[in-house]
Each structure stands twice: as C-alpha cells, then as structure tokens.
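Pasting the structures in now, so scroll down.
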Structure P
C-alpha cells in the first residue's frame, strides 16, 4: 500500500508495476501498462499540475478519451487499450485503499469496427514463397524458417527464443516446445513431416555453436529484427503482401478450415482467450456461397 496520504499517480506507478510482476504478467504487458499510464499522467499534470490520484474523476478520464480520439487521432483499438490500462490501475488502487471510488466504472470503450478475418496466403502464393525461400546461400535455413512458421504457427518472437534443446525430431514425429510465449504460456506444438524434413536438412548445414536454433552466416543467433527482415524480403521477391505474422495467420486459417476445432487451434497458437482464436472462424464469401448452394432448401427453387 502507498504510504502517502495524498499520492499522485506518478507516486503509485512503482507499486502498480510491482503488483503486475507479482501477478506474473509478461514483461511486454507490464511495459505497455506503464507506457499508457505515464502518458495519462503527463497529460493530466499539464492541465492540473500535482493532481492527486484521489482527485482524478470520470470527467477527467472522459476528457482524456476525447484527447486520444480528436487530438492524437488514435485508433479505437489503441484508445480502448489505454482505457483498459487505466481501469486496471484504478481497480488496483481501489483494492489497495489508495482511493475510495474507481473513476473508470462509468467510462465506455469506443465501438470497434467489425473485426476482419486475419489475412492469410493463398496456395499459389505459398508455393511462390517457399520456392523463393529455398534459393540462395541461406536457402536451406530460410526454407526451414518459413516452413516452421507456416506449419507450426509460431510468433516471430517465439522463433527468436527457440534453442536447439526446444526441438525434438524423430522419424515419424516431432515437436517444438515454446518456453516463454506471449503471456508466459508455455506450450508444445507437434511438427509434421514437412517441417521435420526441412529442419533436419537445415541442422546438417547449420553454422555456429550457439544454442539458438536459427543462426546467421557467421554463426550468431538471429535477432527478431533479422528474422523479420528475412521473411519480408522473401515475401517481396515472391510479390506477396504480408509479413511474418501472415504465416501464422495462414497456419491458423488452414487448421480451422481443415478440422473446425477451435479449442485445439487456440492451444496450438498459445491464445489465452478463445475470442482471439474465433477470428479465424469467419467464413469467406466463397465459403458462404458454397454452403448456401449445398443448403437443403436450395431444391425448392427448381
């Protein structure tokens, strides 16, 4: 609990950060909360210097919401994230008895536009991307990288963190163990024959003694930025729009279309919220048309 009788928001940030870390939040999540709160703190201090946290009311928060919308031109998603950060903070402050009332209870989030199904690559584009990836001096490595992201749906940050000990390859099975995924949710993802073959070929040619799975031509671990650059260059050469995350979306879309198993897909992707995974259940116009053509009611028009 904060000892000051009338603390400012700035005085409370270290205590809130300590609480977040105790709750085992990912480092990026904690950083995001603190970034949002510092922006609000600077904004309100500019209007009302040395404002005490107990003096912050719903009207102040509504003004801040308007500032983000009209002045900063933030998207609805960004505004809602910042408001959620404030909600989390003031909820904590209330539990810590730093404030007597939570001013965020009446603050409404901005209405989001319809969430579109994440973009994935068509089969023709996939063939082009894999063909391009396999060319050049680092073709074997780059092909294995693309296949891993495509066949296992890993985030680029998870690929960066992979070490040799996290990958198990056998004749008829294999798996990759994600040690520290988003939100610190560890998981294992099975590896199919395509990626097992690609990884086995790469490991025979792999350079360096680093524990990291993917290394550069000099044997040093590939950073997240370097991995993103490799994927982007391959996409550009294949004349396909997308990024490393597009490969993850392609994996998720294909898995759901093939199996229609949302919970299993959520586990494979490492999602903590099933609603996040549900984005992949939205049918395309072509799928909807095909389903309506096969409808049992279609015969009544003949």
Structure Q
C-alpha cells in the first residue's frame, strides 16, 4: 500500500497546479499568430478556399489567429519551417524528406489523411491524353515529359526512382523533360499539347489530381488515362516544428487528430469529401522516401562531376 500523502504535500501540489496551468497557457503571449505553410501542389486560390474552415477552426481552438499560406514551391515551404517562419505545415513525402535533410529532427510528421476506405497511401502515375497513340510506357520513348516539382514525391522523386529501377533513364528515354511548377500545371500542359506525358498523383478510381481538376471545372472530364503506376507512397504528412512550446504542440496535435469528428464540415472542405480521417505518423513511415531522395541526390551530384 503506497504511503499516504502528507497534508503539506497535498497543499503544495494544489498550490503548484495553477502555476503549471499558467505555464501551459503562457505560450499564447509569444505568438501574434500561428502560421501553417502549405505546399504548392495546386493553385493558391483553391488552396486557401479549401483551408479557410480549417484555419477558422484552429483559430478558435488554439486561441491565436491561425494563418494558412501557400509557398511559391515545395522547397520554400520547407524553408519557411526551417527558418521559423511557420510553426506547422503540410508537406508531400519527398518535401518531408527534404525537411529532414536540412532541418533534422526540428520538423516531425504528426499525421496523414486516409481515403474513404481507410487507406493511407497513394501512387505516382504517368498519364497521357486519351487520344494519344500511346498504350504503354514504352510508347513514350522519344516523347516530351513533365515532372511537377523537384521536391514532389509523386511528381518527381517516385517516378524518377522507379523508372530507373525498371531500366529507364528519363534523361535519355524522353526527348525532353521539364518541371511544370505543380501538379495542376502539368495536367494543363498535357491537355494543351505542351507535354506528351506527365507525372502526377493518383489515390484510387475516385480520387486523383486530374479528377479533382475535373470537379473544379479546370479541365473537361475524360481527357486523360494512365500508362504507368508506382508502388504505394505514404500519404502527405501534417508536420510541426519541435522547438515550439510543449503546451502548444500538445494542443495542436489534439485539435488536429480530433478535427474529422469535431468539425466534419472543415474536414470535408479540406479533403474534398474524399477522406475518412487521420492516422498518426512518425519518421519511420517516410524512411523509404528519405532513402529514395538521398539516392536521387547522389545521382545528381555524380552527373555534376
């Protein structure tokens, strides 16, 4: 039987409780606003519209204005976190790998969304126009091709890595390759004839970048088809800086993980109604992507020398 607490110890604990609670709340005094950096996988207007209910929810839950912004490219999103210009963010798996390289354990994954069936991964796909005389990956030899962003998993890292594993060197296989800037620009370039094929993301038959563009009225339906698909990639993580006050980190994680249930409208807007909820993530979930990006970095360095 544990020894009984003395009256003095009980009173001391009671006296310390308000102090501990005040310390947990003190972090708010150090922040005029909290900033959430978003990767540039789609146009800025649509990002901010989707994230507006999310931003409102976190402003109310955390008690500090919560601002979502879209960086100019994936690397700029990582740099905002590394340079303490953002407290939280949403990164693609390859952008998270970049963050790990430049900031170490200062940036950690928290969670990622699932699809409606509970799956927590997606694929890189290479797509062509439906009227293209291309039936397989081999038919793209000597044709033009676009990546999305050098720090995109599905738009660059995964297809570059897995194509090379299949014996295809994109630099010599395609007539030319270029970066479109983001996933939406890739698809627009494909449909207007700038590129013969592009790499983008695809989750399942109901959810992908081109399908979302169709739903937004950006492209006509049924104008694209898949000719190659990568192995599964873990879904993009919500991340945060580890050098934040513990009380803020705890409250943010608690609020984020509860979001699909406490504010289903905000979650539906954020995910276009295509996600069941969130699963917790750790660095281990992205270790393969870290290794893929490190391998591609070694390849780039070899080519320079």
Structure R
C-alpha cells in the first residue's frame, strides 16, 4: 500500500472534496482520483460513496481512514527521529501559525532564524482547529492553539490572554460609551470569523449564552480585512484588543465588550508524550524567551519587553 495513495485518500476525506484535496496537495484532480481508485482496487472494496453532493465513507473507508491516519503519523515520527540523529542545526521544522496569531510568533520566528539559520522553518497557516488536528495526526510538532484545549492530549505554553473589543465605524452609537454589553449588539450585522477558526466558535457560543444568534454578513480570518469591511459599513466586528489599538481612531470606534467578556487565549501547543525533535525543543526554548512579559500585554506594538517563561503546567 503506497503511502502517497493513503495520504491523498485521507486528504480527500478531510477536505470532503477531490478538487479541494488536489489544490491542497498541489496535484491535479485526476491524479487524486487515480490514486484513490488504486487504493480501492488494492483493498477490494469502495472507500467512498456519493450521496447527492456529499461524500460518505463506507465501512471499509472508515477503517482505512482511521488506520491510515495512524500510519502516516507513525511514518512522520519515524522520519523525524531518524532525521534528528546528529543533525541538529539543519533540517526542517514545521510550525502551525493561526491567522490571528502571526504577530505573536513573529519575534520568536526571527530569533530562531538568527540562532539556527540552517533549519528551514515551514509555516502551516491554518486555524487553531486545523492545527490541533494536524498535531494529533503527527503532521506538526508545534502550533499556535486557542485555549482551552484537551490537556490530556496537549501540553501548552500560554502566549497571550486578551479580551475582544467591539469594532464599529466612527460616529456609531457607541462613541460615548466606555464599554459595550454583548447583548447590546444583538440586532447588529456581524463581520464574523471563518468557520474553520476556533475563535468563530468562541464568539458564537458567547452570543448564544447572551440569548441571541448573531446575524452574520461576512466572514474572514484576517483582522485587517475584517476592519476594512467594518469601515465600508458592512457591519461590526469583535477583535482582540491589540489589533483594535492599531486602527485609526478617526475612522473606528473600539470599545471593550463586557457582560460577558470574551477571551482570546493563545498558547503554543504540542502533543503530550509525543516525540519532539531537537529543533522543536529549541523552538520552545526560544519562544519562552521571546514571549511578551505579561499575557495581557499588547504584543502588536514594536519593542515589547521580553521575559523568560517557566515550564508550562501539565
């Protein structure tokens, strides 16, 4: 059984689409279809069935998918351990960076590059939920995750704890307010986070607990584009405080959201009891040195103080 065929099949299941899987794997759709068909011929049974526009796994497909994920994770660990023997200072380290967390990790990326110039850093730029899945599957050793996470599965090093602020056009009814209750936003159109982002679930759950379902008029995983949509009059948005402080005060009204506060708690995560290469362990050490001095510190501003962090709680 070819690992490549297994990898393509697993990607089709994850993406729920042959086309999306082909784009993600940088191959043509016929290549993906051919490899999945070859895998089906080898096991002697269909793996996927089409029901309308959806694909569903057969019983055989479920077994191949579950065991295939384990096989690829074991293969990735084997490669990492073999490549790690006596080669520290070279090789590749892949790190998951969520769209909203790039500014947090930039100082560590720069310092790691300075110390270990021959280690190639590959950035896996996905939402926190996808990063968690990639950590479990063994595709990544480290990645930025939104807390809370399953502490039976992950060890974490807290990076930043911020509250979300309302972002509205200047001249809105909140200009004179010091803070805004979440319930006061129930009737407003929201520029929301992408559904693949964990922050989408955090905000959605907070709105539901406040007694309303938000009216969503647009989605994005990029804070600056969300702000641009607000400025264009599409709706309001909720962004972590440090990003709000970067916005033009003459164009935007930004106020803390309360009752309840909505927290954005970022951490560096890795699989508990999983293998960490020399490069991954060095990255954690650099990250401890380059983190903001306090979890609530404005990490977006230039020149924030650095402080060495202790060991993460387990």
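Just so you know, all these numbers are worked out from the coordinates, no wet-lab data involved. Small disclaimer: the values here were computed from a predicted structure and weren't measured. Cβ atoms are built from the backbone, for glycine too; each structure is taken alone.
Given a value of 1.19 for Rg/Rh (Cα atoms, Kirkwood Rh), for residues 43-202 alone, calculated from one of P, Q, R, which structure does it belong to? It must be structure P, since only it matches. Comparison across structures P, Q, R (criterion: distance in nm of label points 7 Å out along Cα→Cβ at positions 107 and 139) gives the highest value for P.
With relative contact order in percent (Cα under 8 Å, 6 or more apart) derived from the coordinates and found to be 16, which of P, Q, R does the value describe? Working through the options, I get structure P.
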